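Trainee: Take a look at the structures listed below.
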Structure 1
Amino acid sequence: MSTVLVTGADLAPQALELLRDHELVFAGKTPTEDDVVALCARHNPVAIIVRYSKVGAAAMDAAPALRVISKHGSGTDTIDKVAAKARGIEVVAAAGANAAAVAEQALALMLACAKSVVSLDARMHAGHWDKATHKSLELNGRTVGLVGLGAIGLRFAKMADAIGMRVIGFDPFAKDLPAYVEQVDLPAIWRESDVISLHCPLTEGNRQLVNEASLAQARRGVVLVNTARGGLIDEAALLAAVRSGQVMAAGLDSFVVEPMAAGHPFQGEKGFVLSPHIGGVTSDAYVNMGVAAARNALDVLARQPATV
């Protein structure tokens, strides 16, 4: 019986059922890259389902039977795709499986920033009543700029359109967009948006896409939302922009280093609404991503003959 390695502690029961003909090895809740390499050497899996940790060339070389690396989600930046291609290992992702969940988180963060939900809640619990002094940002009629128009970005676009926002988007690969999404170039995103929301994968070409220069081009008082990857943002530049008021608020679900360590500059800072990369973590998305990751792995195994 061939082995499938899961770089996590569990999979949805529906995914387990799909993989019933394989031996499953789980790496645990917080596996390191070294843990993954050791498990590959010990079990020589034909497939890896990636939940946590990076999977690099060392893990691939430790598993000569490996034929597919399947991401439990849509972002494959933790997988060394160049090394995989060189070794004839397919990399597949559960694209769209968590689109509803992540888009809803982006909407929640946008609304929390625009309506000062977190700070007003804290003030109310402290006994204050700020009705006479507080004014929220009305989103109706405002422009939201989306960077990335894949399954998640388009789902969020539909939500933004439904609350009366003008939706513009940048994605060089997007085609056949709905009528309510206006495709623009990247400079227009910075120039015209009242809210900017990131929905693109992280690549070497767009690392620190949000930086001192791009933030300076944005409208003063812009709201920034990121439910994609932390590496898209220069965190020091964003901190400075929030402190100066160039960015009114930032709603962030992903960070350059995860988990966020105690003492991170964003912690306790006004103008930041933070969540621990849980945009795709819902009971429905857990099932959808697990099933899609399992099916994707099995599809590759079915069409790719074993070489070891």
Structure 2
Amino acid sequence: MKQSVFHRIKRDRVFLLLLLPALLHYLLFRYVPMFGIVVSFMDYNLFKGIWHSPWVGLKYYRMFFSNPDAWNIVRNTLLLGLYKFVIAFPAPIVLAILFYEMRWKKFRRFVQSVSYLPFFLSSVVLSSIMLMLLSPSTGWVGKAMQTLGLEPINFLQKPEWFRTIYIGSDIWQQAGYGTIIFLAALAAIDPQLYEAARMDGANRWKQTLHVTIPGIVPAIVIMFILSIGGILEVPFDKAFLLGNAGNRDTADIISTYVYRIGILGGGFSYATAINLSIAVVSLTFIYTANKVSRKVGETSLW
């Protein structure tokens, strides 16, 4: 017999109460602020407020796309997002498989715990560590180069080194914690599949290739789709902390540009228009990736 909605709510009331804080968080901090996107279509004045500021239509969208600096900013963001996607995305997958294949359980737990620790460091602390390590005069990297008879390089003042530093620090911080999802997927693989592969003469490498990797493909696809949407949404904090006047040619991305325009310059309408444009592009990326995944395979977000 089909249960009523009220009966299901009463039955699952404990779980719904546990879910309530997360729902309130997204409602108050994600959905309610979306009303502010109307600012991008008006010449917003802080003292007049939303209700009395004049409407200007697509003025600020046209301003951004006709801005000669816009292409460089979008290019920096896109390249950083693509490098992060291509290089950093496979890192937790490879690390999870390595953890799964370790037979010494105590050592595996120790290495897992150590790999999780950087995730809990704030971006400020992580950036400070990178600044100290890469200092040409007092950093460990500079000291090591001097020991080898090489001239120390001021990495953070070189535009060509910024993306390498950013992606490398991102892998160090995120890869260990990112293995949790893939380890859960690995734990769900039927052990009989490995037994059958061993009976067929498959070694460890072939078992990984033909059993382990296909077993976590659904999890990889889901994370792949979610990561696609973040290509143009490179976080502000680490780019801002590692960026400076010397490496601005590559370190200046959309989020740092919006910060300068919106917070420092007071151009709230212009900054909102830029952010909304990027959000629409990111949504298009996710929708396209999900549609392709649904046609090619059986795994998708919806």
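Trainee: Among the shown structures 1, 2, from which was the value 19 of relative contact order in percent (Cα under 8 Å, 6 or more apart) calculated? Write out the running numbers ahead of the final one.
Mentor: Numbers: 1: 19; 2: 25.
It must be structure 1, since only it matches.
Trainee: Thinking of 1, 2, which structure, once mean count of other Cβ atoms within 10 Å over residues 220-227 is computed, gives back 22.4?
Mentor: Values: 1: 22.4; 2: 17.4.
Of the structures listed, the value fits 1.
Trainee: Any idea which of 1, 2 comes out highest on Rg/Rh (Cα atoms, Kirkwood Rh)? Walk me through the intermediate numbers first.
Mentor: Values: 1: 1.02; 2: 1.04.
That would be structure 2.
Trainee: Ranked on mean count of other Cβ atoms within 10 Å over residues 140-147, which label among 1, 2 comes first with the largest value?
Mentor: Values: 1: 20.1; 2: 13.5.
By mean count of other Cβ atoms within 10 Å over residues 140-147, the leading structure of 1, 2 is 1.
Trainee: When helix-only ellipticity at 222 nm (-39500 (n - 2.57) for each DSSP H run of 4 or more, over all residues; to 500) is computed for each of 1, 2, which one produces -18500? Don't jump to the answer; show the numbers that get you there.
Mentor: On the way: 1: -10500; 2: -18500.
Of the options listed, only 2 reproduces it.
Trainee: For structures 1, 2, calculate mean count of other Cβ atoms within 10 Å over residues 20-27 and state which one comes out highest.
Mentor: 1
Values quoted throughout were computed directly from the atomic coordinates according to the rules given, and no laboratory measurement underlies them. Since the model is a prediction, treat every value here as computed from it, not as a measurement. Cβ atoms are built from the backbone, for glycine too; each structure is taken alone.
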